[in-house]
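I've put the structures underneath this note.
Taken together, the values in this text are just the output of simple stated rules run on the coordinates, not laboratory data. Keep in mind that what you see is a predicted model, and the values were worked out from it rather than measured. Cβ atoms are built from the backbone, for glycine too; each structure is taken alone.
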Structure P
Amino acid sequence: MDDRALRYFEVVAKTKSIRAASEILHVSPSAISRKVAQLESQLDVQLLDRIGRGVNLTESGLRLTEYIQDVNQRKNDFISQLSEIEHLQSGTLRISIGGGFIPDLLNNAITQFSRLHPGVKLVLQVGGGDDVIDSIKNEESDIGLLLNAKHDPKVDVLYSCAFQELSLLVPNHSPWAALEVCSPSQLSEIPLALLTESFSIRRAVNLYEARQQIRLKSIMECNSFEALKNFVEAGLGGALLPKVCVAKELQNHCFVAIPVEGMHTLDTSVDLVMRKGRLQSGSIKEMKSCIINCMSAFNATQPR
């Protein structure tokens, strides 16, 4: 099979659109369509169902997608093995991570890893929990870090431990800053900025809302941790985040963190994941060790 045709099909399968794939690949839609048609002719199957401006994968298309992912995995494993021959003096490690972990990862795990292996290039992809899982399954990342990883037959959990409960972040001089503990009824009266539904933290907030039988006053939703922190610092209201995600801001007294009654019952975990069947290369093992031993998020409790 033509490698270029497989690459074109892979992007079409991911975007569910030939036009969107065209914009990513910088190739005309007609050229992509011809390559996909070439694959269909060669394999004697239909790979796509054309629906309006989009496409859906047929069963054969799904199987080909899995084949491409397996080929990419074997290729990445081989590259990792070659890198290990040089004792981790070179190579690339791709990490997909929830945005709230970035300061902890950079200041602790990556600082230690890069000191030991300065020749290894690190590529970070930042997103919500769903984005992390998709990146792992699609072979776009080598390891992922997120909250409450859902069970997925294509994903292995390398390490998991209980995570810090969410706290209410509020402006220093707001009336809520005087609270020792925020009750569910008090929380429901505070204007909040929340993460979007693709984030595991937001799903934890939704679970708390359902268990406490309250309705939170969300006046802003976004996919940026920085935007949430800026919202609080601007005095617009509060946000619900773990303290480990805002350690620097709390140290600098940018805002205060208030415990929330009943929040400890959510049973939230922080999980380190990789694609099932993937070889644990030397760089993955080293980064895993640095993450587990150096990151604050992994050092509150014992692993599950």
Structure Q
Amino acid sequence: MATIKDVAKLAGVSISTASLALNDLPNVSKKTKDKVLKAAEELGYHPNLNARSLKTNKTGNIGVFIYGFGGPIFSDLLETIHMELLKEGLNLVVSTGKSSSELLKNKQVDGAIIFDTKITDEEIISFARTKPVIVLDRNLEHENVFCSVVKNKQMVYELIKQMIKKGYKKFSYASGPKRTKDNQDRYEGFLKALEEEKIIPHLQFVGNFTIESGYEIGESIAKIDDKPDFIFCANDEMAVGLIRALKDNKIQIPQQIAVAGFDGIYLGDYITPKLTTIKVDYLNWGVYISQKMILLVKGHDVYDMKEPKAEIIYKKST
């Protein structure tokens, strides 16, 4: 069965653009909309419109608001959420950037799942006055707002404490974009573990959660004399790029520099050495979030929300 991801790929547009076009929402040109509809027709993909007729004040749309489309994490989450919503005759609307604020302001979705720190608390609270919100990127206490957040700080803290026990002493941090809550929380956990052992952080490098930025950081590290002996990367993609760069510069891992990441993406098992990481169960998280949102838009009470399962997976890179 074709999915919205397939439609977007065939039309040569982002999932967000395909989603907006298929649901006849604004901010998409007629040319682009026609291209998306043509791709959907070729693939036999049709948004389920039955849900919209259940109640006149319902759109049948659930919005997922994210800060970008890069990497495998959002792909896993979106695909899982999409499939769960389809089972209930609901449509997925994916948005990023300026269109997110417009969709929330105009209440063009029946519920919102938010993973974008650029969306303000005020925008979320305003939407939540009449419709449910699940936030994945912050803890926000307000009526009709439900939180399910990765234990970033705690998990990184536990990993770094274990690395200290293994004897590493010169710890560096490869950061994602500093504005993102995930990165901030992971860095806090990193610093807390070092501070408890009175270890001064060695160096911090700034990337953008991509393999390319990880490679650039690795190239920079290879050129300095006073190298760290352990580098924690704020996500696995940067760790993959970092390892590749270090190996290209004849630096042995983990004998000279150990590397660990965060997320548990499949690429970590296809590099040498395999990557030590903090694995988050994004697929089951997507199912869980979807099921809770379905209950909320149907008017049921939801009393608690759980964080996604995360665990440290030790492999050969440390």
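If relative contact order in percent (Cα under 8 Å, 6 or more apart) computes to 14, which of P, Q did it come from?
This value belongs to structure Q.
Computing FRET efficiency 1/(1 + (r/R0)^6) of positions 59 and 131 (r between Cβ atoms, R0 = 25 Å, to 0.05) gives 0.45 for which of P, Q? Present the calculation step by step, with values, prior to reporting the outcome.
Details: P: 0.45; Q: 1.00.
The structure behind it is P.
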